[in-house]
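A.B. asks: So, here's a batch of structures to check.
Where a number appears in this text, it was derived from the coordinates with a stated rule and is not lab data. On a predicted model such as this, the values are computed, not experimentally measured, just so you know.
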Structure P
């Protein structure tokens, strides 16, 4: 969702493709570090089970960074001349929306939800992403 929101925000006055990719990647790293910090703090304050500290969810943090950085791929391709910058923004927006929906579905399934409820969860997350795109379209 963060990568999608950043792409939508940058689209109105887009910087060069490589600057856009760099902005997305550095934002993803910052978000990942914030997520890691939250995990560390959470692990320290949760009740200790069997005398051990709770583990930090490193794969979860990596997934956050990967998801937020995902749109950068299209701007790297644009910087390399494979895509036009406008095309990179279009693909980044709509694939980001799909990625949000997929993450929502996966989160629900990992939490034990049946397929039909996971689809509803993924759809709800996709609606949030669509609202981000729609608001940008309305105000621009």
Structure Q
């Protein structure tokens, strides 16, 4: 798989921690981490409504959450800053944030810890692989 493209979407960087991989804080990482330079534009992977913008107290730093038409919550974490507001309607591909290193952010290789933590959870609280979700869209 080309690390920059998936299902005609431009991914924001190289995958450094896959879904199900391990991190310092998680034996099973229910997200995908994409590494790139701080300030890299982050675009929405789905149409939806912004439900949360702000600082998360669970270590994700600055976050944006979007609810899609299927009730799935997409969380974009460790952001430098957001470019959206709660209640805002978003289209897939629209820029919503800038990549950063806020919260408990580190680099598996010891370099710059700037990355995006992308998590998708369904209405029943079950996390699933964002790439599987994107493949079906």
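A.B. asks: Using log10 I(q)/I(0) by the Debye sum over Cα atoms at q = 0.21 Å⁻¹ as the calculated read-out, with -1.21 as its value, let me know the right label among P, Q. Don't skip to the answer; put the middle values down first.
C.D. replies: On the way: P: -1.21; Q: -1.42.
Among P, Q, the structure yielding -1.21 for log10 I(q)/I(0) by the Debye sum over Cα atoms at q = 0.21 Å⁻¹ is P.
A.B. asks: helix-only ellipticity at 222 nm (-39500 (n - 2.57) for each DSSP H run of 4 or more, over all residues; to 500) was computed and gave -1000; which structure, P, Q, did it come from? Before the final figure, lay out the partial values.
C.D. replies: Details: P: -26500; Q: -1000.
Traced to structure Q.
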